[in-house]
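Participant: In structure tokens below, several structures.
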Structure I
Amino acid sequence: MEWFYLFMRRGCLWLGIFCLICGLLPVVTHGIWKSEGIWALLLASCYFLLVRQQPLWNRVFGKHWRWMEGTLYLLTAAGLVLVLLLSGMMVRYALFHRAPEGTQTTLVVLGCKISGDRPTIMLRQRLDSAYQALVENPELKCVVSGGQGADERYPESQVMQRYLVEKGIAPERIAQESVSSNTRENLLYSMEIIKARGWPETVTLVTNGYHQCRAALIAQKLGISCYNRYAPTSFYLAPAYVVREYLGILHLWLFE
């Protein structure tokens with residue numbers, strides 16, 4: 001079994017390096033400190049300590065360390081299998097859950113944090129994807145969905161609508177949903193607006209690729225017929241947000 005321990009130690013070392021990169025990229029590129037990045041840095045530290053301090057753990061735990069180390073490696077392997085499963089689902093919903101040609105839908109652009117009176121890079125990517133769809137289909141209607149956070153000066157939907165109008169989309173094609181505070185509320189309150197206006201009740205969710213799986217799963221739980229439209233995510237921000245989505249999907253499965 002020595003080969004197993006050697007293989008897993010090397011694997012955990014590379015996993016620690018990956019977690020370190022994931023935690024540092026948002027900070028180095030945009031100065032963004034998020035809880036997901038902090039957890040990634042803590043996880044990286046744990047893996048480095050696990051791999052590089054074998055003599056210490058042997059002294060502390062004695063003969064029990066061997067089976068404790070093996071248990072940690074097995075849990076890590078099980079976690080990686082789960083990550084691969086979730087990643088496959090996220091790719092499927094991001095790239096292969098588009099509305100068939102000719103399907104009448106309403107766009108719902110899910111909100112994201114704003115900066116002052118402008119969208120942040122993540123929200124701008126969603127809005128640019130929505131803009132492209134609205135230009136391609138002049139009959140398409142759109143709900144921009146997002147309330148006002150405690151640290152935001154305006155409702156996200158107000159900033160979102162202004163961004164699309166400035167790019168040339170007619171205001172009457174855009175409805176604002178400005179009271180929601182999470183994805184579930186985004187969908188519930190947007191559907192109320194869609195029904196009140198008589199727009200198509202099958203929706204196309206516009207959000208970043210990492211978020212589309214969880215958004216679609218929530219919509220399905222709410223009985224909303226939906227498709228997805230992909231919005232890209234900057235590579236240096238994606239890892240931390242993807243980790244959050246893993247946890248979000250697990251929470252959705254287990255508790256909602």
Structure II
Amino acid sequence: MLTINNITVDFGGVKAVDNVSFSFQDRELLGLIGPNGAGKTTLMKVITGTVKPTSGSVSLDKSNLNGKAPYLRIRAGIGISQQIVHPVNSMTVLENVTFAAGHSKTDQVFLSLFKTNRAIEKEEALNLLKMVEIEDVADEKPENLPLGYIKRLELARALALKPKLLLLDEPLAGLNQSEAERLSNTLLKLNQQGQNIILIEHNLTEVVRICQRLVVIDNGKKIGEGEPKTVMNNPVVRTAYLGRS
């Protein structure tokens with residue numbers, strides 16, 4: 001479904017990503033992991049089009065994405081949930097998701113002025129809030145909510161775009177283990193319902209528990225790929241995380 005082919009990103013002589021290749025299969029929940037500064041987020045930005053690779057290519061459903069602007073990649077089916085969440089605090093939780101659900105009505109500003117009926121989008125938004133288990137705060141402003149709810153709001157907004165492939169950048173960051181486990185269970189349920197997910201995450205306990213396959217990057221290079229427990233027992237991967245095999 002997604003093919004990363006020999007991607008290299010060179011920032012002034014420093015290779016943030018060094019000749020990385022892997023593919024993503026339909027209905028997968030893939031973990032993209034590695035130590036801090038490994039190049040994971042840079043690679044994600046290559047996929048979304050906010051960073052241009054020095055060399056290599058990205059394709060979705062066999063369609064080359066190279067040279068396409070981020071908004072065109074979103075329309076092609078790539079969704080993203082950011083590590084640092086920025087909801088619209090002047091809107092309620094429900095309004096945030098409703099606005100995202102109405103993306104097809106707002107892509108042309110002038111025409112959107114005449115599309116004032118939000119009933120369908122509001123219903124979709126309520127269903128998404130139920131899916132991520134925060135429908136009880138639908139009428140609250142995001143600024144009044146704890147981080148766990150905000151993370152789920154970000155997930156709901158990303159799902160509102162109906163992405164073929166959802167990229168999640170550290171959705172568990174800042175959550176205690178109980179909250180992390182609960183959100184991980186939500187991600188697993190979404191995947192079992194057919195949502196394709198690439199998960200960038202440092203919480204290895206949850207990554208190993210819910211992901212079907214891992215790709216490991218260190219210093220910009222791919223150092224491991226495969227079934228989670230097998231990959232985490234790889235001496236090269238263990239050395240990257242622990243400093244020893």
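Participant: Please compute mean count of other Cβ atoms within 10 Å over residues 41-48 for structures I, II and give me the label with the greatest value.
Facilitator: Structure II gives the largest value of mean count of other Cβ atoms within 10 Å over residues 41-48 among I, II.
Participant: Suppose distance in nm of label points 7 Å out along Cα→Cβ at positions 49 and 217 works out to 1.9; of I, II, which structure was it derived from?
Facilitator: Numbers: I: 3.0; II: 1.9.
Of the structures listed, the value fits II.
Participant: Taking distance in nm of label points 7 Å out along Cα→Cβ at positions 169 and 201 as the quantity of interest, name the structure among I, II where it is greatest.
Facilitator: I
Participant: Next up: Any idea which of I, II comes out highest on relative contact order in percent (Cα under 8 Å, 6 or more apart)?
Facilitator: II
Participant: Given a computed value of 3.0 for distance in nm of label points 7 Å out along Cα→Cβ at positions 57 and 233, which structure among I, II does it belong to?
Facilitator: Answer by label: I.
Participant: One of I, II was used to calculate distance in nm of label points 7 Å out along Cα→Cβ at positions 9 and 137, giving 3.0; which?
Facilitator: Comparing all candidates, it corresponds to II.
Participant: With FRET efficiency 1/(1 + (r/R0)^6) of positions 17 and 153 (r between Cβ atoms, R0 = 35 Å, to 0.05) derived from the coordinates and found to be 0.35, which of I, II does the value describe?
Facilitator: This value belongs to structure I.
Participant: Still on this model: Please state which of the structures I, II yields -21000 when helix-only ellipticity at 222 nm (-39500 (n - 2.57) for each DSSP H run of 4 or more, over all residues; to 500) is computed from it.
Facilitator: The read-out comes from structure I.
No value in this document is a laboratory result; all are computed from the given coordinates. Quantities reported herein were computed from a predicted structural model and do not represent experimental measurements. Cβ atoms are built from the backbone, for glycine too; each structure is taken alone.
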